[in-house]
Structure P
Amino acid sequence: MRLISFPLLAQQQRLMVHSGIRYDIALGDNWVLTPNFAASLYEQGGGKDLGHTIEFRSGLEFAYKLNEDSHLGLAIYHMSNASIGNKNPGQESVILSYSFSPDF
């Protein structure tokens with residue numbers, strides 16, 4: 001299990017900051033399936049009104065392991081405020097990703 005934390009600036013000046021966990025499940029030598037979950041702070045900017053500043057992101061990534069510390073993958077995510085706001089339209093995303101774990 002690994003901790004994840006990252007900012008994301010999207011179209012129409014939307015800003016999201018995610019922090020959560022991910023767990024890599026090996027499928028052979030180089031393929032990895034990774035479920036993940038993060039709590040997020042969301043600033044709407046000119047984008048979609050997701051109903052609350054606090055959002056929750058859950059997802060699944062299928063990736064090819066380039067080396068021990070990096071992956072190239074395709075992921076699907078769902079973001080929702082879990083009905084803590086007055087409205088909860090949710091949002092789905094499909095993302096091509098590159099992830100790495102630097103040694104500190």
Structure Q
Amino acid sequence: MAEWVIRDLDDEIVARLEATAAVQRQSLEQALRDFLTGAVRPGRAEAAATRRRRGAASRRPGHPSRAELVAEADAICRLFSPHRDMPSAAQLIREDRDNDDADR
């Protein structure tokens with residue numbers, strides 16, 4: 001384990017760190033250890049990438065990925081949607097505008 005010595009730290013900073021540690025009911029040393037550990041933890045994007053890599057490596061051959069399952073579920077929902085034959089909003093607006101122009 002490494003040991004560090006930090007010199008010339010402003011007294012106000014030390015007081016804030018001590019107050020934070022006291023609120024958390026920790027020693028200053030433990031509060032600083034937790035702070036430093038949290039500062040170098042992987043971010044959300046990095047953690048998600050690691051989970052995806054692990055998931056891809058552990059997925060059994062021949063089994064679909066999560067993305068493939070979601071795409072298939074979306075396709076099924078579109079097939080059974082009561083609104084699948086409905087025109088888009090843009091088509092309806094265009095048709096309404098064209099009808100107004102024809103009435104003038």
Structure R
Amino acid sequence: MSDLLRKGFHLGLGAAISGKERFEKLLDDAVKEGEVSPSQAREMANNFIQKGEKQDREWTEQSRAKMQDHIRELGFVTKEEYEILEARVQRLESYHEKPEE
């Protein structure tokens with residue numbers, strides 16, 4: 001199974017690299033043919049990168065939200081909830097450890 005996942009990852013990575021190389025070649029050819037200036041080509045590349053980064057952030061946030069939903073469904077508590085409960089237990093323990101007068 002891990003071999004299948006590794007091959008899938010490599011396939012996706014290869015497609016991404018190939019797409020990047022094709023995009024760079026397209027821009028280089030457009031500059032050589034005078035269709036766009038070098039600064040326009042850089043701007044196009046930067047816009048492409050920004051869109052990719054934006055999409056990555058959106059996918060990351062969606063993945064994080066789904067993971068948190070799954071964790072909740074499994075009954076796990078958040079770190080904040082754990083810390084609140086831990087403080088409460090410590091207060092109760094210190095209350096019961098006081099010597100009775």
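Please treat every number below as a calculation from the coordinates, not as lab data. Nothing here was measured: the structure is a model prediction, and the numbers come from that model.
Work out the source of -30500 here, i.e. which of P, Q, R gives that when helix-only ellipticity at 222 nm (-39500 (n - 2.57) for each DSSP H run of 4 or more, over all residues; to 500) is computed. Working through the options, I get structure R.
One of P, Q, R was used to compute Rg and Dmax of the Cα atoms in Å, and the result was 29.4, 84. Which label is that? Clearly, the read-out refers to Q.
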